[in-house]
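These notes open a run of structures that come right after.
Derivation of every value follows stated rules applied to the coordinates shown; laboratory data play no part. Note that the structure is predicted; figures quoted are calculated from it, not measured. Cβ atoms are built from the backbone, for glycine too; each structure is taken alone.
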Structure I
Amino acid sequence: MTQPDLHPARTTPILREGDSFVHTSPEDPRTQALLADLELEYDTRYGNMFGQPASVEINRYAPELFTAPLGTFVLLLRDGVAISGGAFMPAADGAVEVKRMWTSAAHRGEGLAKLVLAELEAEASRRGISTVVLSTGPRQPEAVRLYLATGYEPQFDTTADAGTIGIHYFRKQLG
């Protein structure tokens, strides 16, 4: 298997007129397209690699974990339509864990995930949380590049084969 390019992405993301963040919950109807697209993406990339369909992972956690005061679900809206998003939930030792990172296929390459991640980190900081953890799968090299480019410390050997590593864990201490 070829090793993915782990060099940081060089896209400089910007918010456009008509863009806004909203903190909500996974039960908000605006999240439904995001979660459905994320499920399709995971099923397409991973099939039955983990022994279950993506819907099991997408629905693994109670919605309350992604809703204030425990967590948040942030959407980046463009003219009222969700084009990117992500969430965090409580993790061990007072950290939060980022989950459900997604960008609409029509808007990939614009750096929107970087903006969403920055908003999630800002929200964690506003709540007095100083540690963020997250993970991604072996078939998501663009996610690995994003996390490395935004200061996340890999908890794995970045020179090893992605398939051998399996789940890629990251950690970041917020300023």
Structure II
Amino acid sequence: MLEQEFWDLIDQARGAAAGDMHRLAGHIRSRLTELAPADIEDYARFWCASMDAAYRWPLWDAAVVWLGWFGDDAFRDFRSWLISRGRKTFEKVIADPDSLADESDDRESPFAEVWDNLIYDVYEQKTGRAILTPAPTSPRDPAGTRIDVKDPVAVGRAFPRLAARTGDA
């Protein structure tokens, strides 16, 4: 599986799910069960690389401004949600976390835990063994510089569109 195929699979599932994270996960699960084990391993590698690429303080801080405070597990769920939005949105938000202001105001979907073990479960059911592809290797601390999300001036400077949208400006 090539990286573009990874993103195509997500886009196809997202289109079929009509915004419902549980349906989207079901579509991804269904598609993964059709793949050869090597392709599932590739999918897992691209998934983990995307999770790692999103492990950044600017994104975490923007997500906190947008959704409210949350810890490591919720930020993992949020990054999964961001991947589920497709390559275009994923890359746009990684490059400019303030562009979260363009996303719908669905407060539940970013915290859906339906993705967490999906790849690993499908692989084990298909092969009878655990996948050898490692989990995301996120470093101890996210990359980038953190801001004080409780400081309205810092928030307004870092994320003007999000601050205006959430009333923190």
Value 22, 34, 27, 17, 0, calculated as P(r) over Cα pairs in 10 Å bins from 0, in percent, for residues 26-73 alone, assigned to which of I, II: II
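Work out distance in nm of label points 7 Å out along Cα→Cβ at positions 18 and 154 for each of structures I, II, then name the structure with the largest result.
Details: I: 3.8; II: 4.3.
Result for distance in nm of label points 7 Å out along Cα→Cβ at positions 18 and 154 over I, II: largest is II.
Given that distance in nm of label points 7 Å out along Cα→Cβ at positions 58 and 90, derived from a single structure, equals 2.7, which label among I, II identifies that structure? Numbers along the way, then the final one.
Details: I: 2.7; II: 1.9.
Label of the source structure: I.
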Source structure (of I, II) for Rg and Dmax of the Cα atoms in Å, computed value 15.4, 43: I
Read-out distance in nm of label points 7 Å out along Cα→Cβ at positions 50 and 122, computed value 2.9, structure in I, II: I
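Taking 30 as the value of relative contact order in percent (Cα under 8 Å, 6 or more apart) derived from one of the structures shown (I, II), identify that structure. Please report the intermediate quantities before stating the final value.
Details: I: 24; II: 30.
Among I, II, the structure yielding 30 for relative contact order in percent (Cα under 8 Å, 6 or more apart) is II.
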For -8000 (helix-only ellipticity at 222 nm (-39500 (n - 2.57) for each DSSP H run of 4 or more, over all residues; to 500), calculated) the corresponding structure among I, II: I
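Give the label, chosen from I, II, of the structure having the highest value of mean count of other Cβ atoms within 10 Å over residues 66-73.
Working: I: 19.2; II: 13.0.
Between I, II, the highest calculated value is found for I.
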